[in-house]
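> Take a look at the structures below.
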Structure 1
Amino acid sequence: MTAAQDVIRNALTGANAPCVTSSFQAECVVLTHMLRGERPDIPVLFLDTFHHFAETLKYRDDLTRGWGLNLINLRAPEPRVGLWQAESTEACCARHKVGPLFSALERYDVWFTALRRDQSPSRAGLQEVEPFRLPSGKTVQRVSPLAGWTAKDVWAYAKQHGIPLLPLYELGYTSIGCEPCTSLPLDPSNPRSGRWQGQKLECGIHIQANER
């Protein structure tokens with residue numbers, strides 16, 4: 001845990017405009033808690049996709065009030081509720097997540113994420129600090145202080161610091177995104193197997209422009 005805090009401090013030392021993205025899952029809340037110890041007013045970017053669980057939105061609002069978060073809700077300029085069904089999950093994620101986030105990141109130079117290597121094969125090569133190129137060509141530093149953590153580490157930190165977690169975990173969910181594309185895990189050994197009905201591994205916000 002000390003190593004993660006060192007990564008945070010080092011990244012903030014050279015940051016002019018840092019931010020953190022949060023879906024208000026356990027690892028996101030833990031990372032936000034750690035960042036608040038160094039930069040209490042850091043912008044917390046939340047992608048309001050119009051498809052979230054009601055429980056997620058309530059938890060977001062409760063934690064924002066309780067912690068005094070500098071929350072910034074990002075929304076698509078022309079949302080289309082149900083696009084995941086009418087067209088595809090790729091089109092829905094592109095409109096409601098990828099577009100709004102990449103547009104917002106133009107204003108920042110350091111982007112903190114709660115990604116971990118053990119979450120998915122697509123994240124196995126994740127570095128704690130690495131450049132991330134946006135579609136515009138601008139490069140930001142993507143910082144993932146929890147890259148080497150496990151789910152057990154995340155939950156241990158939350159328990160140690162008395163951090164309440166999203167109640168949906170109590171129902172058996174292990175990876176929580178938009179309600180229509182989140183189910184209980186299909187494979188008990190794969191926490192993210194309940195996302196997108198197993199159709200894909202990523203929504204697209206962590207895929208660099210040159211990888212598309």
Structure 2
Amino acid sequence: MKKRSPETMKKIRDFAEQYYTDYGHSPSTTMIANEVGVSRGTAYKYLVEMNEKGIISYDGKQIATALTQNSNADRSMAPIVGTIRCGSPEEEREEIQEYVSLPASIFGYGDFYILKAKGDSMNLAGIDEGDLIVVEKGVQERVGDIVVALDDDNCNTLKRLAYDKSRRKHYLQAESSNPANHDLYPRRISVQGIARNVIKKL
């Protein structure tokens with residue numbers, strides 16, 4: 001078995017820690033290979049051996065060290081998974097575009113994902129087209145929450161969950177300056193998550 005260089009192991013660990021500090025997630029095996037001047041296959045073998053020796057923790061995708069684990073305790077990694085229609089429900093294919101590091105001091109703790117807003121049906125709630133919506137999943141929704149919801153045709157939309165006393169049913173309320181936008185009354189509302197924060201460009 002070929003002996004691995006301790007110097008290269010240190011370079012890999014230092015690079016992974018610095019990359020995590022800068023971007024909030026681990027570098028790819030290809031990035032590591034380019035950084036230390038080895039092939040991708042050799043970089044992978046280094047990572048496996050470093051994991052076995054306890055220099056890093058490596059699960060085949062993410063690299064963790066004492067430094068990154070301490071940093072990760074105060075942040076969440078949230079994937080950007082596509083767009084959400086702030087208007088009539090629209091089917092969207094969920095694809096992870098990238099991961100974003102969310103500081104717990106601002107966003108709190110939770111199982112988050114991020115969607116980009118389309119349309120203007122929630123602009124009076126402060127959500128405009130192009131905004132990034134931080135959504136928490138796996139929590140119980142309440143009347144008054146802004147939710148990502150599927151309608152009867154499994155199309156998604158972003159609206160405020162409301163309750164119509166006269167009809168005795170929940171509905172999805174638009175909050176828009178555009179009169180073309182209207183409330184939705186699907187037969188069944190399937191909530192996929194609750195909007196917690198909005199990230200805007202200034």
Structure 3
Amino acid sequence: MKGHPAYDFVRSDTFRAFADQPALAQIAAIFFDAPAERIKRTPVRHFIPGRKFASRAHMDKTYIDGIAADVVTMWIPLGDCPVVSGGLLYLENSHQDAALEDKVRSADAPTDRGNDTRPLTHDLKWIADQTARRWLTAEYEAGDMVIHAPTIVHASTDPGPTDYMRISTDIRFHRADSATDPRWADHWSADDGY
């Protein structure tokens with residue numbers, strides 16, 4: 001929200017120069033085999049050590065309108081991010097199962113956000129057991145980059161007792177000749193609801 005340091009940071013020349021590096025668009029273009037354009041809404045997330053605040057198991061496609069094949073996310077930790085600090089986890093090969101979302105939702109997935117149907121579940125063990133898939137993660141360092149499609153199930157851990165605050169950004173690109181979700185056409189704000 002306005003007045004928060006992250007609000008100002010994503011609007012700064014420094015951050016824009018980082019997000020608009022030509023190399024990032026070139027990488028996205030390789031995935032699309034076509035020119036890529038950055039989506040303006042670029043969140044910066046911070047997880048404070050010891051607070052119970054994690055990203056639930058979800059797929060980005062439930063937050064972005066459009067054809068999933070036309071969008072790619074580059075998740076970049078802006079500081080070191082070991083798993084204990086809230087690092088990302090990916091549900092193994094979940095992007096290869098087009099029916100996975102329907103299977104999970106029809107199995108009455110446990111949720112701690114009854115009014116929000118976008119996350120699949122907060123119970124990472126439950127979804128791993130239901131799908132017979134492992135959660136994959138890494139000990140991320142500042143500047144690492146993970147590229148994922150909007151159809152892969154991912155989540156984060158709660159930040160534990162650690163000296164590291166997770167600070168990361170999601171830089172997204174779309175195929176330049178595709179339509180974009182109009183809700184993502186402005187700068188990110190933590191209270192924008194997306």
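Coordinate-derived values only; no laboratory data. These figures come from a predicted structure and were not determined experimentally. Cβ atoms are built from the backbone, for glycine too; each structure is taken alone.
> If you work out FRET efficiency 1/(1 + (r/R0)^6) of positions 33 and 49 (r between Cβ atoms, R0 = 25 Å, to 0.05) for 1, 2, 3, which one comes out largest?
On the way: 1: 0.60; 2: 0.95; 3: 0.05.
If we compare FRET efficiency 1/(1 + (r/R0)^6) of positions 33 and 49 (r between Cβ atoms, R0 = 25 Å, to 0.05) over 1, 2, 3, the biggest value is for 2.
> Going by relative contact order in percent (Cα under 8 Å, 6 or more apart), which of structures 1, 2, 3 comes out largest?
On the way: 1: 23; 2: 16; 3: 42.
Greatest value across 1, 2, 3: structure 3.
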